[in-house]
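All of the numbers you see were taken from the coordinates with simple rules; none came from a lab. This one's a predicted model, so the numbers in the text were calculated from it and none came from an experiment. Cβ atoms are built from the backbone, for glycine too; each structure is taken alone.
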Structure I
Amino acid sequence: MTLETCVAFCNSVDFIFAGVEFANEILNFQDCDSTIQIPSVPSDLADCDLACSGNSSELCGGSDNILIYTNGQPAPVIIQDVGEWTYAGCFTDSVAMRTLSIGIDVPAGVVAASCTAACQTENFSVAGLENGQECWCGNALGNSSIHVGDDDCRNVCISDHSEYCGAPDRLAVYDFTMSGSPPPPTTCSPDDIANFTLVAKFKNPPEDGSSGEVPLKVVLVEMVPSVTWAILSVGG
């Protein structure tokens with residue numbers, strides 16, 4: 001390890017910062033980034049006092065202290081608007097309880113434009129970028145999700161280091177609003193729901209002169225443990 005080899009490596013994979021630590025550490029992309037991540041804080045230069053393993057005349061950081069170099073390129077950004085999609089903020093997520101439930105494969109690489117386009121193609125109104133390379137879709141955020149600061153969503157997109165794509169367990173969320181479209185329906189509450197009967201109405205009314213409507217029955221079915229589906233059944 002030398003300063004030159006570290007800087008050359010990080011530059012070759014299109015990162016802004018290169019860091020040397022503990023004399024010889026630079027493993028894969030771990031000491032390259034385009035953002036100095038929180039909660040890192042500046043330390044005394046004297047704490048970066050270990051000689052580089054490949055050149056003893058150079059210093060390669062210290063124990064728990066990283067010596068950082070930059071090529072001066074512009075920092076990545078969180079894209080704010082993509083066509084009719086607008087950035088809504090950074091939200092928490094977890095594998096156990098997803099904020100958006102539908103993961104979408106984006107072969108060309110995940111960035112704000114490609115993820116929102118993929119979600120729009122599948123008729124979803126909410127898109128989320130996560131962990132630098134994941135695209136998630138849905139029509140509403142999960143109830144467990146918490147709005148956090150944008151600094152939590154500062155992992156660069158793997159396919160384009162000029163943009164941020166969320167972070168581990170953090171979704172950069174975008175909402176779709178078609179120009180001139182009416183506002184989305186409001187969520188029902190117990191105060192505005194009266195007794196009602198579910199019916200199915202034939203697109204082509206029967207020729208026997210009947211009303212063209214049949215009652216529907218809701219059948220709850222547990223397909224797998226802890227997952228219940230509501231199935232609408234005609235008669236029976």
Structure II
Amino acid sequence: MEDRLSQLPDEVIVSILSQLTIREAVQTSSLSTQWHYLWMYVTRLNFDISRFITWKMFYYPRLCRKEGMKHINLINNVLDFHKGAHFEEFTLSFPFHKHFKRVINKCLNFVSSKKKVEIFQLDLSLSKNVHRRYTFPFKLISSHRSNLSPFVSLKVLAFNNVDVDNRVVNFFIFNCPLLEKLSIHESRLLTHLEIVGPLCFNLKDLEIGHCYDLDFIKIHNVNLVSFKYIVSRLELPPRRGYGT
């Protein structure tokens with residue numbers, strides 16, 4: 001049977017592979033010599049292990065750690081061998097455990113080393129661990145000049161169960177002129193948020209959830225279409241001020 005798919009330009013094949021899960025894309029390397037390296041240039045990396053996490057794993061850190069360890073080798077190998085410089089999407093949806101901090105840091109360094117990323121999502125909500133949290137390292141991004149930052153093309157940014165402080169959020173607001181959607185859930189370090197145009201002119205969708213130490217929000221001169229503020233308590237923070 002004639003293999004017409006392999007006759008397509010490599011760029012088209014890479015585009016097709018980018019629609020697969022990363023595990024499926026890696027498996028195509030065994031199809032032929034031509035396909036051996038193509039997965040290394042996929043433009044979407046989505047490390048989402050949520051479908052492997054059961055309710056029991058969610059509540060018991062030891063079980064969650066055991067499941068997470070099964071996926072560490074795949075993530076490390078992909079990061080070590082991937083050669084592409086531009087990303088449509090990079091997503092890491094993973095449980096947080098102290099043993100996973102190194103691979104999470106490696107993912108962030110990997111993204112930060114690229115030339116361009118459009119969607120960046122970090123979700124560490126797959127485990128119930130109130131005593132241990134991951135803090136996004138500001139020093140990772142602080143050295144980037146705005147015109148050289150891989151995030152200058154960022155359109156979607158989402159943090160879930162990640163402690164991001166004011167400096168981190170401000171960096172993305174001031175250095176991502178194309179940002180259209182910003183979502184921050186369950187950060188214990190965010191206390192002050194200002195969304196002020198014209199820097200955030202393209203921002204259309206803002207969602208803040210369960211950030212209970214957030215004391216002040218100012219939204220002014222922007223083109224928001226949707227703003228969601230999600231809390232579990234009857235009172236509505238922020239406590240010290242709210243501006244529009």
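At a glance:
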item: Which entry (I, II) yields the derived value 12 for relative contact order in percent (Cα under 8 Å, 6 or more apart); result: II
item: If distance in nm of label points 7 Å out along Cα→Cβ at positions 13 and 165 is computed and equals 1.4, the structure in I, II; result: I
item: Read-out Cα Rg over 2.2 N^0.38 Å, for residues 93-220 alone, computed value 1.47, structure in I, II; result: I
item: Structure responsible for 15.4, with mean projected area of the Cα convex hull in nm² calculated and labels I, II on offer; result: II
item: If helix-only ellipticity at 222 nm (-39500 (n - 2.57) for each DSSP H run of 4 or more, over all residues; to 500) is computed and equals -2500, the structure in I, II; result: I
item: Distance in nm of label points 7 Å out along Cα→Cβ at positions 5 and 77 derived as 3.8 - corresponding label from I, II; result: I
